[in-house]
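Chemist: Next come the structures, one after another.
Taken together, the values in this text are just the output of simple stated rules run on the coordinates, not laboratory data. Fair warning: this is a prediction, and the values are worked out from it, not measured in the lab. Cβ atoms are built from the backbone, for glycine too; each structure is taken alone.
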Structure P
Amino acid sequence: MVVDSPSDTARRAIIVGGSTSGLLAAALLRRRGWQVDVFERSPVELEGRGAGIVCHSELLEALEESGAGTNAIGIEVGERLAFDESGTVIGRRPFPQTVTSWDRLYQLVRRIVPDSYYHLDHTLAAIEQDAAGVRAIFENGRSVEGELLIGADGFRSTVRQQFLPAITPQYSGYLIWRGLADEAALQPDIRDAVFDRFTFHFPQGAEVLGYPIAGKNNDLRKGNRRYNWVWYRRASEADLDAMLTDATGRYHPMGISPTFIREEVIASMRAAARTAIAPQLLHVLEKIERPFFTPIYDLLSPQFTFGRVALIGDAAVVARPHVGYGTTKAAGDALSLARALEADRGDLSAALQRYQAERYGIGEQCFYRGRQLGAWISGAPPRTAREREEAEELHSVAGILRHVASGEFLQM
């Protein structure tokens, strides 16, 4: 029986990580009668810089069951197009899909977790657990006890590091440039060519794509939307280290804030784009005020549970963005965990075993399919006979239009 809020005698869960996966887990457990506190290390409310997200059925199901709902979640795109270097359409595939932004998703789930249970400026220092419960100890000196702790703290997960310090994100050999262009800033012919579509271009050893998302404040009106632009580019580790160094000489090893990216790094990218990218998607880039980049990492945790502790989302598996399934997988993790805890009420160990059994295989599939799709860029050879058989299909124009961010691999 799903309830709207916890009772005074509720079981207590501690969630480390206050982004969308942590918030979804909190909402799903609260509706099942748990008392849940979410602890986020950032001292201020999170911002997603408008990053785009492709919606799949598992994400929509989790949003509905959590109480967040899916009202006005995003934009419907009807087809996919691929351009060659001259801007000629070389591939087309009907593909109805809903695309949204991180901002909109965060807004939906944040509003259903009361402020009194959402705690900013809490950096995890240690975890202690025994037969009676689990305790989270934070750097500010606060200590919180509960029955369950959920690590929803992303690919640099402090929770995971407590148990698997040797499992760390591995650089893929390339990064992702991204940015948002206002619909109103685009030339009418370019707007008509790209808006309401998922578009692709494949320069040598790279991939460019784009799709529409809502404008500021989730404005879905025509003319007020934005176009989410993405460019996957190779970068050696030495080049990446230089790009992750700001103008003061400070090095940001796992990712640099957009405000700290040096102007010459952005200028170099723009210069390269002018000789490599299809005219339609180059025009979109020219309308982006300040593009930014993030390195692409791989991570697959060998286990998702540790006593009274469970990992969800990127804390457990980082799948490259080509699968377009990271947010959906995180939502599915949260939903699976909540349902397992409900089914095995009173037997936490059984519930966590059920959760890991349900989700490990899906996470593993996302991880390896992301690497397969990314081999177009990284040049990594196939690992298995099946991957060799699939390589030609996955790296053809028709194959990319079919498989990137489609979720189809989970039904194969």
Structure Q
Amino acid sequence: MNCEIISVGTEILLGEIANTDAQMISQTLSEHGVNVFFHTVCGDNPQRLSECVSVARKRAELIITTGGLGPTCDDLTKETLCKAFGKKLIEFEDETRKLREKMGDRMTPNNLKQAYLPEGCTVLQNDWGTAPACAFEADGCTVIMLPGPPRECTPVFRLRAVPYLENKFGGVISSDFIKIFGMGESQMEDKLSFLMDAANPSVAPYAKDGECEVRVTARAETAEKAKALCAPIVEQIKGILGDVIYGVNVSSLEEVVVRGLCEKGLTIAAAESCTGGLLLKRLTDIPGSSGCVSGGFVTYSNEMKENLLGVSHDTLLKHGAVSEETAFEMARGVCKVTGADIGVAITGIAGPGGGTPEKPVGTIFCAVCYKGEIKVLPCNRFRKWSDRAYNRNYAASFALDMVRRAALSE
């Protein structure tokens, strides 16, 4: 099934708000094996919205709109789509009653507009706001209209619209997400290309910022059967890609590291220079991280590296702050100072300035100290062109992956 999302709201076009609704819907549909081929944003203008719908119905089997379901004069999504599909807009008395119960004395005459919906539609109950969502079919197209505020759109879509789609198209869809770090998208796709023509299960690659993902999706009569279809393909991919896979159906590298260290009863501490505490921030974003994270230091200056971590003054003079030798001593030092089982260190040049011909922007070294052994690696997939945020984030991921391999792959 192919889908187009039409986001209605002049405030989105003006950049006053981010279009998080479309992101959430796309992510959720992807998990259910629905292809989203187009995102369209339209202001609160019925003529332009009508033109967008006219284009969308020619290229999508499923149209999902967000916004424009409120009580004000510029909320015209329902009116416009009813006109486009030849539907009458009629009052749903149950929705009028619910509105009165929800709003009480706050209800004004224009709120009644929210109880008017396309004739014959399925009402998707909105327990998080006053504007009911709805779905209908016409001319071989399924249309779902959702409220715009994210606090309403997200639960209505996930808890009301998704079950509606599952019931409509029959069967159950199950997806597994294989997370990959340490292999580029083109190499990954080359290794898995022979699997990507299959229909059920289907295999789809995705490139993310600094890592990759493979989605395996199957449809079957029950969830158990769908999962059973996916399982052998997931195992086949794991056999092909090996240890660049850091998890299946996990959210992030930091989740894998935190869960793994807690299960093993291991603690970790970090010494960061160019990442400025980003690695520790990512670790402590995970609930339960207090069970394994001891703490750490942001040692941006040479003096801090010497005074807090015991990095040798001679090492800094001879090799510089950005060097294998300094990373080695930072990892050793943070273990010694904190008493953590694992010490991880990052030092480098994140950019956009500070590079030299010998050490260009993106030169970063990561080190891990575990069981008395220290391993240092160059973080070798950086961007030289002033992409500071990418270099910092990738370095933190690289260091987390080193921890995973050193302590969690035993």
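Chemist: Tell me which structure, out of P, Q, gives 0.05 once FRET efficiency 1/(1 + (r/R0)^6) of positions 33 and 281 (r between Cβ atoms, R0 = 30 Å, to 0.05) is calculated.
Modeler: P
Chemist: Tell me which of P, Q gives 142 when you compute volume of the Cα convex hull per residue in Å³. Could the numbers behind the result be given before it?
Modeler: Values: P: 142; Q: 185.
Of the structures listed, the value fits P.
Chemist: Computing FRET efficiency 1/(1 + (r/R0)^6) of positions 89 and 113 (r between Cβ atoms, R0 = 30 Å, to 0.05) gives 0.10 for which of P, Q?
Modeler: Working: P: 0.10; Q: 1.00.
The read-out was computed on structure P.
Chemist: Out of P, Q, which structure matches 1, 8, 14, 14, 13, 13, 12, 9, 6, 5, 3, 2, 0, 0 when P(r) over Cα pairs in 5 Å bins from 0, in percent, for residues 177-336 alone is calculated?
Modeler: Computing P(r) over Cα pairs in 5 Å bins from 0, in percent, for residues 177-336 alone on every structure in P, Q gives 1, 8, 14, 14, 13, 13, 12, 9, 6, 5, 3, 2, 0, 0 only for Q.
Chemist: Also, I was wondering about something else. Which one of P, Q has helix-only ellipticity at 222 nm (-39500 (n - 2.57) for each DSSP H run of 4 or more, over all residues; to 500), as calculated from the coordinates, equal to -12000? Spell out each step's value before the answer.
Modeler: Numbers: P: -10000; Q: -12000.
Source structure: Q.
Chemist: Any idea which of P, Q comes out highest on mean count of other Cβ atoms within 10 Å over residues 17-24?
Modeler: Details: P: 28.1; Q: 16.6.
That would be structure P.
Chemist: Looking at structures P, Q, which one was distance in nm of label points 7 Å out along Cα→Cβ at positions 81 and 145 calculated from, given that it came out as 0.6? If you can, show how the numbers build up before the last one.
Modeler: Working: P: 6.2; Q: 0.6.
The value was obtained from structure Q.
Chemist: A follow-up question, please. Could you tell me which structure in P, Q was used to calculate relative contact order in percent (Cα under 8 Å, 6 or more apart) as 10? Working shown, then result.
Modeler: Values: P: 19; Q: 10.
Only one of P, Q returns 10 for relative contact order in percent (Cα under 8 Å, 6 or more apart), namely Q.
Chemist: If we compute FRET efficiency 1/(1 + (r/R0)^6) of positions 41 and 313 (r between Cβ atoms, R0 = 41 Å, to 0.05) for structures P, Q, which one ends up with the highest value?
Modeler: Working: P: 1.00; Q: 0.10.
If we compare FRET efficiency 1/(1 + (r/R0)^6) of positions 41 and 313 (r between Cβ atoms, R0 = 41 Å, to 0.05) over P, Q, the biggest value is for P.
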